[in-house]
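See the structures that follow.
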Structure I
Amino acid sequence: MRLIQALSLALQGGPGVIQLALTNACNAHCRFCSFSRTPPAARMMADFQGLCRGLGSLVQAGIRYVILTGGEPLLYPDLLPLLKRAQAAGLTTLLCTNGALLTPALVADLKQAGLDTLIISLDAPSPREHDDHRGLPGLTQHLRTLLPQITAVGLKPVASVTLSRLIPDLNAMARFVHGLGFRRLTFSYPLTNLYSSYLGYADHDSVTFTPQELDALFAQIITLKDKAPLAILNPKVSLLDLQRQLRRRPPRFPCLAGFKYFYVDWHLMVYPCHYQSQVLGAMTDLHRFSPQRNGCAACTIDCYRDPSVYQYCAVSVADTLKALSRGDWRRALCTLLHPYNFLSLASLWEARHWLQEG
């Protein structure tokens, strides 16, 4: 069965990824995020039974990775049972959190329930600035204390840092993250507007950059990758492609949102991504959706643009096999030997750090 599933995924262009927002509630008060502005009466938790039914649709659709987010997903009351259901379905789970609600017991329970990776948000290169921005006093020291426990149980901790004006020096930020005990860091690109239901954005001056400023920040990340004391997970090829976009040149790697990557909100409705307003339908019907490959380049969201570079080669292999099935050998050969495939493979080598323990 595993071989059959592997062949099926190869024909589909590799495994898919879901960004699943379990709730629109959050316990932090970040200025560059709108989740904290959700009034108490409007706070929601995703229906657990609906989620369980939807897991089967994810598997049928070729989804293999589920990134649990919010709001703050640790507020979701049925998180552990959901993780167990996902593990039983053969899904790999990652969870994005501010970390304030983590405890040693919960860390052990998350691993036992099948969680693979814990992505923890950090905003500034000092405890005071980070904690003040989150509105969570003592958070940095709490994370520093918990990180040895997180790695000891076998969870993979990754620091997630949003590019903002809270960070005057990316080198200092990398050193700060490393000093806390992290060995991997991924940068999130700033968002000031989204058209889906997702609220992880704000039109705030801390994340408002000109295209030229963003271009310079991406160049700094590329330089930092070679000298940082920890692994920077953002692929160089993706950063270069986003620089092309900011300079009004066509990107080389099409975004795979709506094809291999999707966003599901707390109403269990599916969108191609965080940015687009189009609702594709209910999570339970995901396996029935027609895949979209429209070459969209409307945003710079790392959750979609970075993995699209990783998966370019896998999609090319699928396109090659389809061309061969039609007897179109010329198209098959051109697709398989396209130079972008080699850039994609190089990015996959960078992505190996996502798989490392500790």
Structure II
Amino acid sequence: MKNYFKDFEDKILYLKKTAKKEGKKTAFFISNTKKFENVLFYTTPIRKTKHYVYFGIVLFDDSVAKKIAKKVDGNFDVIFVDTEKKSYKLTKNRIINVERTIKENIKKTYLRFYKANDLTINSAEDLLTIYFKKEVRNLSGKKILVLGAGNIGFKLSLRLIERGAEVYLYRRNKKRLNEMCKVINFIKPNGTIAKAKKMYSVKSNLKKFDIILCTANQKGILKIDSIRNLKKNVLLVDVGKGIFDSQTLKLLNESNIYVHRLDVSPSLNMLLEGNESFKEFEIKKIYEIKKSNNYRLVSQGLLGQKFDLITDNPSDPNIIYGICDGMGDFMRVDKSSKEKIILKLSKTFKKEIIFK
């Protein structure tokens, strides 16, 4: 039997050596999935950003999560934990709460939380945006087929419709498909003309689509007998990883038609590189209200009363961002009024304060 934990520990050691050699920090991602596989867990490749070296793990069980937590605690600068409740223990039919298990067992390393599915959706939307960047309308007006209207397919469809794309959804459960299309069309902005449309079969009618996104878990869901059934220059993206029929994939490759396998690295990288800013945001005492010189100084992120001053730090301000109008916005004030406020506060705190 494969020694999962020994291989895992070796990978941690390699990552730490690499990070030390390159002067970078270390990060670890923990996620879970409802797509059960007959393994204890599997790890993702080691990746690098400007400031980090990282890899991740996909779990299926709380007991394994507990063991992993004990092995990674203190070995990384930051650990990211997937907060989506989406795994099921098939033997007991109960939801696996990886987030709670990790929180209970990580004592040394700084914890961050994220939603893996949302990163996937961000990556998919970014890929489409970049692919059609040179077109003036970008995704607006594009006919898009989303195969697999699950969590990812549903959320991604809504985003694409909000951008003006004509989205067709397909899933085997027709009742759920109808309900999802109704929900999307109900909650989309009133000013958005584009709508979600349902498809009950994918055996034909593929030629009209500019983009085909595969987000289902079902293997071999898309079967194409001839490339003539596809639109010229169609963009094919496998989000679910592994749902193209093998003969279809062979036909596409022989016809020099690329199938894009979605890469979530850019979204992971952006999340990591913004970690230090988030950490400062978390540990800083930002939610404060202080009185000084007949003024109420209020933190960013709080709704102030009329005439309150929004500042970077109510206890020790450097910047005044504006004067509250009492209704969630800033008052329009002249230069003279700003100068009076700055003069009074600068004397009180004995330093120069600016009014942006």
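Read the figures in this text as sums done on the coordinates, not as results from a lab. The shown structure was predicted, so the numbers you read here are calculated from the model rather than taken from an experiment. Cβ atoms are built from the backbone, for glycine too; each structure is taken alone.
Couple of notes before you dig in:
- Label whose coordinates, when relative contact order in percent (Cα under 8 Å, 6 or more apart) is calculated, return 9 (choices I, II): II
- Read-out helix-only ellipticity at 222 nm (-39500 (n - 2.57) for each DSSP H run of 4 or more, over all residues; to 500), computed value -12500, structure in I, II: I
- Which of I, II yields 2.5 [distance in nm of label points 7 Å out along Cα→Cβ at positions 83 and 107, calculated]: II
- Which entry (I, II) yields the derived value 17.3 for mean projected area of the Cα convex hull in nm²: I
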